[in-house]
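Each in structure tokens, the structures are laid out below.
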Structure I
Amino acid sequence: MQRILSRTRLRAGSEAEYERVHASIPAPLAERLRAAGVHDWTIWRDGQDLVHLIEVEDYRAMRRALADDPVNAEWQAVINPLLEADDDYSGDDDGVPLVWTLKGQG
């Protein structure tokens, strides 16, 4: 299992709407995320900055599985207008690079 850290940034003034739509995501989307190998996805917000911790079997495989998924596309149509940059699920994104962990300290 992988633990991936990712960052996104909200458009100014969209903070409340972002939190409103994330109060409970659509059940079909949660099902698609789980089917794509996601065990958990946690989001923190600091002002306009969002930090995502994604616990997933295979991050790149998850993104490929969701890239053309109609349920995910519907969700992205809601979320992307709230973000400074759209996520089209293309490319070889691996999240924020890991530098150090206490657990890995030997």
Structure II
Amino acid sequence: MARKTQTAPRKVRIREGDKVMVIAGKDRGKESRVTRVFPRQGKVLVEGVNTVKRHEKPRGQTMQGGIIERDMPIDISNVMIVCDDCGPTRIGMKVEADGTKKRICRKCGDEL
């Protein structure tokens, strides 16, 4: 039997709460916020992007079943962070004098 190998967490520079734009796929051009990051899988969950319909059974007395729309994770390479000043951009890293790292916009140099 083949064993599932665990992959190491990728170097992810996108964090929860960041505003991103989808650059590939069926939702290309949409801008929204990141709700969750999955570094091991290299995926992010973005509000209102990659929405699918799931058929759910009712569970318990209060939970209602039916067709439910859910957002599914999208690959991290298909999203690009949006700078407030210059729009979609790449992310750079800047090391401060005290040793802390800051994310910066590659176009304008502002801190993200």
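Read-outs: derived from the displayed coordinates by stated rules, not from any lab. In this text, all values refer to a predicted model and were calculated from it rather than measured experimentally. Cβ atoms are built from the backbone, for glycine too; each structure is taken alone.
FRET efficiency 1/(1 + (r/R0)^6) of positions 34 and 66 (r between Cβ atoms, R0 = 25 Å, to 0.05) computed as 1.00: which structure among I, II?
Here the read-out was taken from I.
By the measure distance in nm of label points 7 Å out along Cα→Cβ at positions 18 and 58, tell me the structure among I, II with the highest figure.
When distance in nm of label points 7 Å out along Cα→Cβ at positions 18 and 58 is computed for each of I, II, structure II gives the biggest number.
Tell me which of I, II gives -9500 when you compute helix-only ellipticity at 222 nm (-39500 (n - 2.57) for each DSSP H run of 4 or more, over all residues; to 500).
I
Identify which of structures I, II gives the largest calculated value of Rg/Rh (Cα atoms, Kirkwood Rh).
Across I, II, Rg/Rh (Cα atoms, Kirkwood Rh) peaks for II.
Please compute distance in nm of label points 7 Å out along Cα→Cβ at positions 42 and 90 for structures I, II and give me the label with the greatest value.
Comparing I, II by distance in nm of label points 7 Å out along Cα→Cβ at positions 42 and 90, the maximum is at I.
When relative contact order in percent (Cα under 8 Å, 6 or more apart) is calculated for each of the structures I, II, which structure yields the highest value?
The maximum falls on structure I.
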